[in-house]
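Bear in mind these aren't lab numbers, they're just calculated from the coordinates by the rules spelled out. In this text, all values refer to a predicted model and were calculated from it rather than measured experimentally. Cβ atoms are built from the backbone, for glycine too; each structure is taken alone.
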Structure P
Amino acid sequence: MHDIRSLLILSTVPRIGPVKIRALVSHFGSSADVLKATARELIQVPGIDKKLASNIVHRKDADRFADDQLKRLNKVDGRIVTIWDKEYPELLKRIYDPPVLLFVLGKFSPHDKYSIAMVGTRHPTGYGQAVSESLSERLVRIGVAVVSGLARGVDTIVHSTVVKLGGRTIAVIGSGLDVPYPPENRKLLERIAEDGVVVSEFSMGAKPDATNFPRRNRIISGLSLGTVIIESAEDGGAMITASTALDQNREVFAVPGAITEKRSAGTNRLIRDGRAKLISSVEDILVDLEVQLKPILKGMHVVQPTVELNLFEQKIFDLLNSSPIHIDTLAELASATTSDALVALLGLEFKGLVKQLPGKLFIKA
């Protein structure tokens, strides 16, 4: 039904993307039938205009491209996993624009639904290196798959630590499978593929262009229940991954750093703005994701972090439950001003006890 060669041909069409490919295949029944359709038939599909229909009908060199891709894949023992395959990761399928095609080395596992992403700066401090190793090691011991981007720095430390300990790791790259980047990580890539997975949305031979990495980052977060930012400047690539995770309604965690360290400015800002939960150990992650990770945490005692609250914070916290409450209502119930209630709520959110929802609504985390 979903011929890989036909999908490769479709993927070469200018102005097409995963959302439109899925719409076309859904409408016509198969990718092969999409390629047989006339322009008049194509524009009947919502989102397909005359220009795109013309591009599909008058595609150039697409057959040659598809054949070349399949040959290149065969040379590296790679495969293509389509969004309609059972092997396609369930978590990734839930995002808005999941890739239709994944170029893969290794195999996905049903266990990959228990994955946590860890990313950070390419130039970590000694503190960042130690935290990367420590968190990775603990996740391996628990049995969680670790996702990262194979970049220099934090990503490399994370992958290397997991591989060394015999754990499972998933590397998402921003180039073709046959163009390892950075080049010095070729051996690491090969080791990851032995017991884990190397994934790319990009065709064979694709260079690691800067524009590729934001797209790669959405896959890193999309494969994961939550994303941990270890160290990042305010304009660092890891901040993009944090944003994509939030857009995908996934959890974001950040490791706090020194206020004088630029490489922690991004993580500190995420925590300050309430966009990420502060963590100091893997246990902080487990508490937040205990429901999702329950099948692999059986028999394990998850230690709830000890949090001290002042009297007013405790009063506000006691008024909250699992149903959203507006800040004005909370302030009235607490016989306090809205501004005082907000200060307390932000403090509780910083401590991971409260979650803010759109519309100034709050619930217990």
Structure Q
Amino acid sequence: MTTGAATEAGDAVWLRVGEAMPAAARREAALLADRIGLGADRAGDLALAVTEAATNLQRHSDDGALVLRIERQGPAAAVEFLALDSGPGIGDIRAALIDGNSTAGTLGLGLGAINRLADVFAIHSQPGRGTALLARFYPRGAAPPDAPGVHVGGLTRPINGEELCGDTWAAREEITADGVVDTIVMMCDGLGHGPLAARVADTARLAFRESRSVEPARIVQDLHARLKGTRGAAVAVARVDRTRRRVQLSGAGNISGFVLGPQSRQTLMSIPGIVGHSISRLQTFEADLPTGSALVLHSDGLSNRWVPADFPGLLAHGPVLIAGQLLWQAGTRGDDAGIVVVKAGA
């Protein structure tokens, strides 16, 4: 039985480093704050934090981006931003979090203020490779408490020159016969890019939400039926059994699936095919999902040559920051890119 609790990809505004970035970031943040009723005081806090992050990207990074979007967890909505760069990184994050402290790396100035103002703050930095920062702002008093269980987060980015993205993801919860809540997650890559690929992505999200199937292979079949007449997509669907700490995955097309550990990466396979056009007999692959690990699904807009050793400490963070760092470091500019990450609590 579907619980109704669901999360999925939404519109994300990507701003690249440039002279106009701080002003553009403030404008976009104000629009998002107004959409969710953030409130004047929290909107002011958000504007200050966004300006600090954008200014520091501009000052310290030749290659960086600020991503702004609305994040929803059930009835709670927030404005969040990610600051991503390929700069020299921060050697001492604890020192950089002291208000007014400046470092030679990226994002040194203003980190303490962002940390203090945000309801949720996280940062992962690697000397020589860059920094990923997450800050999330809820209306005053509306931030939900940390909850145990499964947490899902993802990120999409359109190909350079396009505003619409053909990559998308979604997740929903299902109550088993034993009363346990499992998490089902989908990653979809609409073929090509631009408006037609984005239309495929929208249809896939809707079909995933409306499917009453609970087994990954059956859900892929449901999407296959709904995507007929479109240009088609690569799709993978995974089900996380939080009691057994197991994951099942079924997919067709070029979606990469991994169970990621601190020093390991186990591949979950998909069969060849195009969902909506031609797929052969679907197979379901299973793997353990140990405590401290994460399930990662991404499109071919990210290279699959990355390994866990490239990102020490990243698994200690939440799904959104993991997704942002992996997309920024492994993403290609010549295609839409999408990634979704699932972490199960202890």
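Taking distance in nm of label points 7 Å out along Cα→Cβ at positions 120 and 144 as the criterion, the top-ranked structure out of P, Q is P, with the highest value. Determine which structure produced the value 12 for relative contact order in percent (Cα under 8 Å, 6 or more apart), calculated from the coordinates; the candidates are P, Q. Of the structures listed, the value fits P.
Taking distance in nm of label points 7 Å out along Cα→Cβ at positions 112 and 136 as the criterion, the highest value among P, Q goes to Q.
The maximum of distance in nm of label points 7 Å out along Cα→Cβ at positions 96 and 160 over structures P, Q, that is, the highest value, falls on P.
For which of the structures P, Q does the calculation of helix-only ellipticity at 222 nm (-39500 (n - 2.57) for each DSSP H run of 4 or more, over all residues; to 500) return -8000? All intermediate terms of the calculation are to be shown ahead of the outcome.
Numbers: P: -12500; Q: -8000.
So the calculation was done on Q.
When FRET efficiency 1/(1 + (r/R0)^6) of positions 72 and 256 (r between Cβ atoms, R0 = 25 Å, to 0.05) is computed for each of P, Q, which one produces 0.45? The read-out comes from structure Q. Cα extents along the principal axes in Å computed as 70, 48, 41: which structure among P, Q? Here the read-out was taken from P. Computing distance in nm of label points 7 Å out along Cα→Cβ at positions 64 and 280 gives 4.8 for which of P, Q? Traced to structure Q.
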